[in-house]
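As structure tokens, here come the structures.
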Structure 1
Amino acid sequence: MKCITIVEDEALMREELSDILRKAGYQVDEILTFDHVAEQLLERSPDLVLLDLNLPGDSGFQVCRELKRKSAIPILVLTSRDQLRDELHALDLGADEFLTKPCRRERLLARVANVIRRYEGRAHLLEGSGFLLDRQTYTLYLDNRSVVLPKNQGKLLEVFLIHRGEIVTKNDLCLALWQTTEYIDENALQVNLTRLKKTMASLGMRQQIAPVRGVGYRLIAEDGQTS
């Protein structure tokens with residue numbers, strides 16, 4: 001049974017949505033406290049998040065951004081905000097569907113089923129620009145090919161994808177490789193980064209790992225834009 005987590009602060013609306021989804025055969029979970037919502041969702045790891053934008057703590061936009069940075073959990077935004085700019089912003093942050101309230105039951109269930117169907121088997125995938133990475137096996141999918149990365153290379157690429165174009169510090173990389181930052185082996189870190197760079201170049205990937213002086217590294221596209 002697929003599990004859907006509802007992020008909606010209006011109790012009556014939350015109860016109505018829960019009733020609709022349960023009657024349709026879904027397991028329903030509800031977020032009831034609205035601080036650190038993304039962290040709660042990551043812990044629960046549902047098959048779909050039904051997300052309102054107007055929340056008393058973190059905004060729905062913040063939740064969407066944070067959740068998509070760290071997981072492939074699908075998000076259906078259901079909100080009373082009907083401005084095009086809100087829809088485009090939510091979709092740009094990674095939302096998979098956008099519906100405005102009030103919404104007919106049949107339309108909601110059709111969109112829910114469609115999103116879940118699209119994500120079948122993708123729970124462990126991280127998405128980059130033009131490629132996917134399986135976090136369990138470190139299999140890289142690109143250009144109709146699949147390549148299993150060596151474990152350390154997979155760990156490093158995973159960290160860059162989780163940070164989505166933001167700066168990744170040496171501490172972040174060491175934690176990914178060795179689960180500690182007590183002693184940073186610069187040579188070993190550079191060897192692993194160099195190997196990943198060579199692998200990416202050999203596969204013709206459009207991304208590069210660029211140093212940020214004195215801070216760390218960032219995954220960028222060939223044109224220098226963050227990826």
Structure 2
Amino acid sequence: MKLNWNDIDTVLLDMDGTLLDRHFDDHFWLEHVPRRYSGKYGVPLDQAKELLYGLFRSQENTLNWTDLDYWSERLGLDIPLLKREIDHLIAVHPFVVDFLLFAKRHSKGVYLVTNAHGKTLDLKMGKTRLGPYFDGIVSAHDLGLPKEDVRFWGKLREKVPFEPARTLLGEDSETNLATAAAYGIGYLVYVSRFSSTVTPQASARFASIHYFSQLIPAEGTSEVEL
């Protein structure tokens with residue numbers, strides 16, 4: 001994909017895996033929560049993992065997937081507190097701040113658009129200090145629909161003024177990029193290095209980047225080739 005920044009007015013960015021290292025989230029849900037669940041209920045760790053992984057999968061592509069209050073009640077654990085126990089793992093991907101500064105210097109509207117729950121947003125924005133770089137922050141929980149639902153993008157326009165054909169979306173979810181494509185968002189970028197602990201693999205369906213530096217054109221130009 002050839003990307004000319006003169007053709008883009010708005011930048012929509014996902015949070016977990018896109019701007020932030022998904023290692024925190026993967027470790028939290030796959031290791032930390034099962035360990036705490038095992039300790040509280042006296043269930044062997046391998047059994048706790050089997051039980052919880054099944055519960056997690058049952059809520060994929062719904063708002064419950066990221067609803068900390070839902071999981072606190074369902075599991076009988078203080079999920080926000082458990083997140084704070086390992087918040088040292090929250091990290092911003094390389095070159096993210098450089099890209100946000102580039103977008104602001106070129107007068108683009110920059111919005112954080114995430115499925116993350118409000119309590120997760122508070123924790124991560126407090127830890128990373130990325131909040132001031134955005135013109136707005138929207139959680140899917142505010143809209144009542146997850147990004148996996150194509151109707152999400154229409155609801156988003158009630159809060160964020162954007163022209164789909166002149167908008168770029170950065171995401172680490174091909175599913176969410178597909179719903180955005182169906183809605184008509186013009187520039188779709190898959191972030192393949194969503195976690196520092198996995199080997200990046202480019203998408204077969206969407207233009208892919210490892211780092212946001214790949215979206216910043218050389219000085220004096222407005223185009224990048226992906």
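Each reported figure results from applying straightforward, stated rules to the coordinates on display, with no laboratory input. Everything numeric in this text was worked out from a predicted model, so none of it was measured. Cβ atoms are built from the backbone, for glycine too; each structure is taken alone.
A few points about this structure:
- Parent structure of the calculated result 37, 25, 13, given that Cα extents along the principal axes in Å, for residues 86-133 alone is the read-out and 1, 2 the choices: 1
- Structure responsible for 12.9, with mean count of other Cβ atoms within 10 Å over residues 102-109 calculated and labels 1, 2 on offer: 1
- Of the structures 1, 2, the one that 29 was derived from, the read-out being relative contact order in percent (Cα under 8 Å, 6 or more apart): 2
- helix-only ellipticity at 222 nm (-39500 (n - 2.57) for each DSSP H run of 4 or more, over all residues; to 500) from the coordinates reads -13000; which among 1, 2: 1
- Entry that produces 3.2 once distance in nm of label points 7 Å out along Cα→Cβ at positions 158 and 190 is calculated, selected from 1, 2: 2
- Top of 1, 2 by mean count of other Cβ atoms within 10 Å over residues 6-13, largest first: 2
- Origin of the derived value 142 (volume of the Cα convex hull per residue in Å³; candidates 1, 2): 1
- Given 2.2 for distance in nm of label points 7 Å out along Cα→Cβ at positions 126 and 198, calculated: source structure among 1, 2: 1
- Origin of the value 21.0, where mean count of other Cβ atoms within 10 Å over residues 62-69 was derived from one of 1, 2: 1
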